[in-house]
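Have a look at these structures, which come just after this line.
FYI, it's all coordinate maths here, none of it is from the lab. Note that this is a predicted model, so its numbers are computed, not measured. Cβ atoms are built from the backbone, for glycine too; each structure is taken alone.
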Structure I
Amino acid sequence: MGYEHMAVHGQKGYHGVATVSKTPLSEIASTDYVHMGDTRHIECLVQTKAGPVRVHNFYVPAGGDEANPVINPKFDHKMKFLDEMKSLTHNQKGAPSILVGDLNIAPLETDVWSHKQLLKVVSHTPVETDGLKEVQAKGGWVDLIRQHIPPEEKIFTWWSYRAKDWDAADKGRRLDHVWSSPELATGLTNIDVLREARGWIKPSDHVPVMAEFNF
């Protein structure tokens, strides 16, 4: 694949994340959010021409089917995970940061195919969207997809396997995100959501999101 460096954090039986790079990675670490041992976060320092950049890679818990933490332990896990993410800021440890991953929340009305119909569906309930917006605000993060694509425009990164014709139905959600420190956001030149990848042979229900910077 042409990549020379990789940071991986995962354990058998749990969701894990990986970061690959053509430049050296250092200061590789992981935070065990909610002390579940489920390896949903990894961070590393990437060397760029403009200096070091810290990359945070996340897989936020999906939360199950019922948006009630009292009767659904998976949703309780998700909400506690979000609460702990609120302490993560864009400039920790002396370097600007990029945060990427499947955050399993579509925060804006235009991040889902139908705001009204999904208000009680996990990934777009008010408690989740408010929680993710608070993570972003407290951390000082810039939502790069919405910097490049106006919030008034619908954009999705995920389409369910349950749809017979995902493209025609277009019942998608924006669950995958790219955030950054404000100083890195000024160098963003392009965001590309590869919608066509959802139609490939044996595709993921998520599509790649690529951010390009000039720094």
Structure II
Amino acid sequence: MAPRRAGGERRGSASVLVIVGLANPGPEYDDTRHNVGGAAVRELCRRRGATLTRERRQRAATATIGTDRGPVTLAIPLTFMNESGAAVVPLVRRTSLADLSALLVVHDELDLEPGRLQLKVGGGLAGHNGLRSIADALGSREFARLRIGVGKPSHKDRGAQYVLARQTGARRDALAADVARAADALDLVIEEGFDVAQRRVNATRD
């Protein structure tokens, strides 16, 4: 299948990969399951010695790192989760992204058991409001995702409470370990490419 171009007006320096970690803004959402995507990108920045900064009129905090493959942009939207598309579309344009398969969105996933990671391109949205916002804004679902499993709540009506509850003690430690493993996966995508990383990450069960 031919890659879908990101489209729209292109401006700024081109990036070979744009990694976006989804999260709600504000300290009250720290240590929540819903913010693991943003936390993984922050951890990746820490490892790479990169500082996320917000430029004027930008709706995301961003950093660019140099790699053997070319510049990679790391970003966390400053919008709330259900408005993520409003941050991602201008980011895609500003980084002159060649096609949407080079946009990697990192997010929490209820349909995977806690700690399980999965890399994929395209597919359904699984009721995730951040993914839906991005897909609607881009007019396509054909972007890459790193899904970070957080498991399901005891009852389907408690989904919002489940992902937004701050974790403490052993649960917070477990969440931090999952974030670190997600950052490992992102490092692998950067260093080895998506296809290699997908095979290794998706084959890992523990």
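Here log10 I(q)/I(0) by the Debye sum over Cα atoms at q = 0.07, 0.17, 0.18 Å⁻¹ was derived from just one of the structures I, II, and that gives -0.21, -1.36, -1.52; the source is I. I, II: which one has relative contact order in percent (Cα under 8 Å, 6 or more apart), as calculated, at 15? It traces back to I. With respect to distance in nm of label points 7 Å out along Cα→Cβ at positions 71 and 183, the largest value across structures I, II is given by I.
When distance in nm of label points 7 Å out along Cα→Cβ at positions 79 and 119 is computed for each of I, II, the one that comes out at 1.8 is I.
Suppose you compute semi-axes √(5λ) of the Cα gyration tensor in Å, for residues 63-174 alone for every structure in I, II: which one lands on 27, 17, 14?
Checking each candidate, the match is II.
Given a computed value of -5000 for helix-only ellipticity at 222 nm (-39500 (n - 2.57) for each DSSP H run of 4 or more, over all residues; to 500), which structure among I, II does it belong to? Could you put the intermediate results ahead of the total?
Values: I: -5000; II: -11000.
The value was obtained from structure I.
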